[in-house]
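Q: Have a look at these structures, which come just after this line.
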Structure 1
Amino acid sequence: MRKSLLLDVSQRPPRESQSRLLDLFDRARIGDSIKLVSDYAVAPICQVLFEEREGQFLCHMNREAPSEWVARIIKTR
């Protein structure tokens with residue numbers, strides 16, 4: 001069964017956010033999705049995932065706004 005996981009990193013420093021994302025991604029199963037929510041641009045957070053877990057996921061930006069940024073990450077392998 002596929003899960004939809006939520007990771008809200010609002011009010012957290014970028015390094016901590018990156019660490020939390022990598023940890024949650026590693027615990028997720030193939031097909032699970034992570035909704036990443038932040039109060040600042042998530043591109044730097046996702047960049048770490050691109051570098052560390054290349055080819056293992058799909059990433060879709062759902063919202064890019066000054067006060068809320070949302071990305072959906074799906075684990076593919």
Structure 2
Amino acid sequence: MSSVDDDLRRMAELEALAEKAYDEMYETRSPAGPYSELKDLFALAIGAAERAGRPDEVARLTRRLDHCRQVYRKQFSGF
């Protein structure tokens with residue numbers, strides 16, 4: 001398996017973990033922890049997409065991270 005394949009596989013794993021953290025924000029009384037985790041995981045996934053030379057995935061993941069930030073600020077900023 002090439003390095004690009006490894007980066008794409010890792011990107012997918014990190015994205016899945018970030019989405020799990022997103023779901024956890026709704027299941028906890030303290031959403032700041034899962035929110036922090038999802039930001040870190042998306043940043044790592046974006047880095048993996050950059051290393052793989054996939055600007056389309058970088059843009060998609062960045063949009064998703066921006067959406068998650070907006071949701072957190074609207075729904076959880078009072079916690």
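Q: For distance in nm of label points 7 Å out along Cα→Cβ at positions 26 and 58, which of the structures 1, 2 scores highest?
A: Working: 1: 2.6; 2: 3.1.
Result for distance in nm of label points 7 Å out along Cα→Cβ at positions 26 and 58 over 1, 2: largest is 2.
Q: Could I ask something else about it? For which of the structures 1, 2 does the calculation of Rg and Dmax of the Cα atoms in Å return 11.4, 35? Intermediate values should be presented prior to the final figure.
A: Working: 1: 11.4, 35; 2: 13.3, 46.
The structure behind it is 1.
Q: Follow-up. One of 1, 2 was used to calculate helix-only ellipticity at 222 nm (-39500 (n - 2.57) for each DSSP H run of 4 or more, over all residues; to 500), giving -9500; which?
A: On the way: 1: -9500; 2: -28000.
The correct label is 1.
Just so you know, all these numbers are worked out from the coordinates, no wet-lab data involved. Here the structure is a predicted model, which is why all the values come from computation and not from measurement. Cβ atoms are built from the backbone, for glycine too; each structure is taken alone.
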